[in-house]
Structure P
Amino acid sequence: MRVFVTGATGFIGTAVVSELLAAGHEVLGLARSDAAAGALTRQGAGVHRGELSDLESLAAGARACDGVIHLAFVHDFSAYATAAETDRGAIAALAGALEGSGKPFVSTSGTALLAPGRIGTEQDAPSPDNPLGARATAEDRVLAAAGRGVRSSVVRLPPSVHGAGDHGFVPMLIQVARRTGVSAFVADGANRWPAVHRLDAARLFRLALERAAPGTRLHGVAEEGLPIHALASVIGEGLGVPVRSLSREEAAAHFGWLAGFIGVDNPVSSALTRGALGWNPQGAGLLTDLRESGYFA
């Protein structure tokens, strides 16, 4: 099928485009710059010029294709509410363009929206008390589109989608450790992060496009929950710096805005996703990837 992909030139998006092309699909990628357009062309994808705030362009791209994968998000945590509102507008435009067609629409969310401290499943709605809740309504809009003739689904991704070229939370933690000379965790560091290799995540997006039932939540999680103290230890080893426990008050000063993420306990299961789609993650685990994929270069 011909697939419209937003965020097609990002860290995850480039892997999704490659996965789709290798499976015989045609890709039309959203590009807001000449550099992005050139990257898509080199990958063998078509180019659709526009950006997330250009709702008419988004709708036109969706109407021109047999399905949509929505990966783009403005990752500006200093203006998170605005970024979430932009995302909701983009989802409304994309889903509206597909209404009544029965075409697939796969959007992206995060496992960090779930209630902390217990194993989250695909059946769990976002926690109403979550500070990231501004993005939770986007999930609702995607799933609601299933009632309007769209085969919509949501893929929740963990805090770490890792692999060569990663520029997410883990590289940010490495930067903090490099700058401060300490690889730190909060309290006993027993809180957990789930993780997935980006190639496994890309495969899941393809499977969701091809097979996901309307109105389903999917979890792109390979490792259910790695203790943060283990992550901090590998970062300390990789940089040759000491590993240290911080109180929550110390963590706020040490990590800045990242403090809210480093202390979260977010164990997550993907058992229902694996059973429904036959998804079997095969990539390296996060700690192995840290040691072998150039994270400390």
Structure Q
Amino acid sequence: MARIGILLMAYGTPRSLAEVEAYYTHIRGGRRPSPEQVAALQERYRRIGGRSPLLEITQAQARALAARLEAMAFGHTFRVRIGMRHSPPFIEEAVADLLAEGISQLVAIPLAPHYSQMSVGAYHAAVRRALADRGADIALLEIHRWGSHPLFLRAVAIRLREALEGLPPEATHVLFTAHSLPARLRAEGDPYETELLDSAGRVARLLGLERWTFAYQSASATGEPWLGPDLLEVLTDLAREGQVRHVVVCPIGFIADHLEVLYDLDVEAREHAERLGLTFRRSRSLNDDPLLIETLAALVCEAIGGSA
């Protein structure tokens, strides 16, 4: 009987307004943000209640996955832990904890379905560094992408269909969104954009959607171009064309409620749409939905089966 470690990896979040500066500094690679930058980010957290629920959601996902794997009775024992890239519990800490529990192999799952070297690649690099720093000689099974997994697509489609209920198709437009990244990734051949468009297209086909497009959100002001079109600009264009009265946003690039969903969409994009005279809905995040947990369990099974 093997003891297998499962590491669920997410971006991270400050647990209070007091932790915003440290969190922001970590994102910036140790460079402290200005007081104005800290205040601006703190205000965004205030608008969603003072903090993001991402940590609690990720913990709930881990508990549910552990229970599901145990119920599946593989003949293995599983230790499920969470690791955050920019806040406690850090990925490195989670790896150390799993090693201390005597695991013989580690399955590393990014809680981001679509691969980019800047996001998923960074998660896996952190895991490899943590193992190397501890001289750990165990099998590492890296899951790089799962945006085309049928269970994930079904879960997204169910939530989107729910959000579309009661809206007239002829006056409703669906906008799939994901976090923008620097546009140079296109020239570098990074698969992020291609995978996102593929996922959106698959969900659209599942639901028979005719009016939908893809937009990016949450771009950072770094002085370089970022992937577009930008969500707020697309909303403006839709309102100007005059044929759309209702917009439903499906943040297919995210699986959990956090700042980029609860503020960038539920506050900023909603207010922008309403100023334009558009009604605004968002499909609910998957969070710890049982079908998402089934997706994660399937990823574990496929990884272990493929390494046998």
Margin query: By the measure FRET efficiency 1/(1 + (r/R0)^6) of positions 169 and 225 (r between Cβ atoms, R0 = 41 Å, to 0.05), tell me the structure among P, Q with the highest figure.
Written below: P
Item checked: distance in nm of label points 7 Å out along Cα→Cβ at positions 17 and 233 from the coordinates reads 4.0; which among P, Q -> P
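Only the coordinates and a few stated rules stand behind these numbers; no lab work does. Note that the structure is predicted; figures quoted are calculated from it, not measured. Cβ atoms are built from the backbone, for glycine too; each structure is taken alone.
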